[in-house]
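A.B. asks: Below you'll find the structures, each written out as structure tokens.
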Structure I
Amino acid sequence: MKIKAIIPAAGFGTRFLPTTKSVPKELLPIVDKPAIQYVVEEGINSGIKDFVIVTSKNKKAIEDHFDNFSELETILKNHKNESLLEISQIIEKSNFLFIRQREQLGLGHAIWTARSAFNDEHVAVFLPDDIFTCEIPAMAQLIKIATQEKCNVIAVQEVPKEDVSRYGIIDVRRQLSPNLFHVKDLIEKPAINKAPSNLAIIGRYVLSPNIFSSLDNLQFGAGGEVQLTDGIQNLLLSGEKVFAYKVQGQRFDAGTIFGWLKTNIEFALKHPKYSKDTIEYLSMLDKEFLIMQSKADALKKKVTKLSF
């Protein structure tokens, strides 16, 4: 299967203001690497070499991150500092094309904006807010199914019923295995009482080259934006198969401040260099919290006693 990746990275990152006024959200660090680098590494480990990154104004720093910096590399090599070698190897293994999305009109529009970079290649879509840790890379899992079944594949996970209105939700035609579903329909952010399931679309897709024509002339959908789910619906209507797959691994949502904080803690706990210090620090915080809680409980009992 010929395949290229699209990484939409044009959003304003308003949840992270004022930081994202000058720093792209995609470059915020998860411990010692920017979030978008984890996504690119997943793509490389899934056999992808060509990456189309859709950016916008004030996002040039993303281009700089995936560009050579020979002067700095020379200095670091002379000092035997290997911190930059990892990104240098990524640059050597991959081809990057940056395309400007002039207006932020939704995920579907961002994907459509990259159409000129594709011929007959399949489209691997990575949403950089979603970071996965898996034995087999998340995208590699989807590519395997797309190749075997000759279909479009979207990643899904079960979410609590009260959260369905935050996601695109699939309507299942048939469950093919414990983790694989034949999709009947997709609904973007449905009301709780109208959700056909609790299987939520998360940030990985493998789509046929026809996704670009499916997005042509789409009207604004949910939230007043051009939705990728509407484009996938058009693929369904044209007779293409769409499967949904529960990715085997753990997903981290780094797209909110608290989610980003949790992701950093989780990754720090597993980091070969920082795990020990992180565990010690969290243990200290836990002890301090227990002491504070004990004092608060004692004060509460004292106040209750005095009130009588």
Structure II
Amino acid sequence: MKETTHTHASSAPVTVAAMLEQGQQQFEAAQIYFGHGTTSAWDEAVYLLSYVLDLPPGADRSLLSQAVTEQQQADIQALYQRRVTERIPAPYLTGTAWFCGLPFAVDKRVIIPRSPVAELIFNGFQPWCEAEPAKVLDLCTGSGCIGIACAYAFEEAHVVLSDICSEALAVAATNIAQHELGNRVRALQSDLFDGLSGQRFDLIVSNPPYVDAQDLAEMPDEYHHEPELALASGRDGLNFTRRLLREAEQYLSEEGVLVVEVGNSWLALERAFPNVPFVWLEFTEGDAGVFVLSRNELLEHRESFT
């Protein structure tokens, strides 16, 4: 629903538009941080109101004039209040996040899906994957959103969701079941590649912890509701990425491709490995910090990673 200007008489029913305006005003006044699925106070209000009213994503503007019952008003205001006072990200309040147009169960055991890798999934990882991958690994999977979205994109692929955290894997298992993909997608506990011995994948996608110490200390309050294990990666944000680069080639097929998100740590990565030909991807929304390397490139620069 798009932002609108709406007024109503005191005796008239309270409408969806009026509740959205209330939320927008509260969020703007409180200067909450957006970055967990929305980019504005209006969109944040739409997200929370839609949950209470059970409205689908992208609901029609005609619903703006729909009346809201007193109980619904109370429920919506309760969510608005928690969003403002506790700074809890909206998807934790609703228990659902959207990624690649798909709903995923989330709670504080996993970070909230927001990776720009979604655009690559929509595009079938072209031109990096010349053929559809038969085996895909979502490394550091969290909620499982990337791997499950890959299973939708590649309908014949078998997908492994791996994570060191058993609590995160429980959420991922819930999402596998919710999407009825148990025949092609499985969750597996592993400290990076330690639990994947002997397996090879055509595509490895990873959104590992990559937040450096300074960024971790300066993050908005909203991010401190997320598990630090899934965010922090040492002084320069590269603790996990260094290991990943060192070991990944052993788990890729001959024409395999590695796609990794490192966010703001991309510059530190370039400085740490100046001779490695990282391909930094561009996204339509302006996101950055995702690189691609082939197995052959990993092999060629193996000595750089040891």
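Since every read-out is calculated from the coordinates, none of them should be taken as a lab result. In this text the structure is predicted, and so the values were computed from the model without any measurement. Cβ atoms are built from the backbone, for glycine too; each structure is taken alone.
A.B. asks: Quick check: 3.8 is what I get for distance in nm of label points 7 Å out along Cα→Cβ at positions 88 and 280, calculated from one of I, II. Which structure matches? Can you show the working numbers first?
C.D. replies: On the way: I: 3.2; II: 3.8.
For distance in nm of label points 7 Å out along Cα→Cβ at positions 88 and 280, the value 3.8 is produced by structure II.
A.B. asks: Taking distance in nm of label points 7 Å out along Cα→Cβ at positions 24 and 56 as the criterion, which structure among I, II has the greatest value? Can you show the working numbers first?
C.D. replies: Working: I: 1.3; II: 2.4.
Largest calculated value belongs to II.
A.B. asks: To which of I, II does the computed value 20 (relative contact order in percent (Cα under 8 Å, 6 or more apart)) belong? All intermediate terms of the calculation are to be shown ahead of the outcome.
C.D. replies: Values: I: 20; II: 13.
Computed on structure I.
A.B. asks: Identify which of structures I, II gives the largest calculated value of distance in nm of label points 7 Å out along Cα→Cβ at positions 192 and 216. Don't skip to the end; give the middle numbers.
C.D. replies: Values: I: 4.2; II: 1.6.
If we compare distance in nm of label points 7 Å out along Cα→Cβ at positions 192 and 216 over I, II, the biggest value is for I.
A.B. asks: Between structures I, II, where is mean count of other Cβ atoms within 10 Å over residues 120-127 highest? Can you show the working numbers first?
C.D. replies: Values: I: 21.0; II: 15.5.
Biggest value here belongs to I.
A.B. asks: On distance in nm of label points 7 Å out along Cα→Cβ at positions 128 and 264, which of the structures labelled I, II is highest?
C.D. replies: On the way: I: 1.7; II: 2.3.
The maximum falls on structure II.
A.B. asks: Sticking with this one: One of I, II was used to compute mean count of other Cβ atoms within 10 Å over residues 96-103, and the answer was 17.6. Which one was it? Don't skip to the answer; put the middle values down first.
C.D. replies: Values: I: 14.6; II: 17.6.
It must be structure II, since only it matches.
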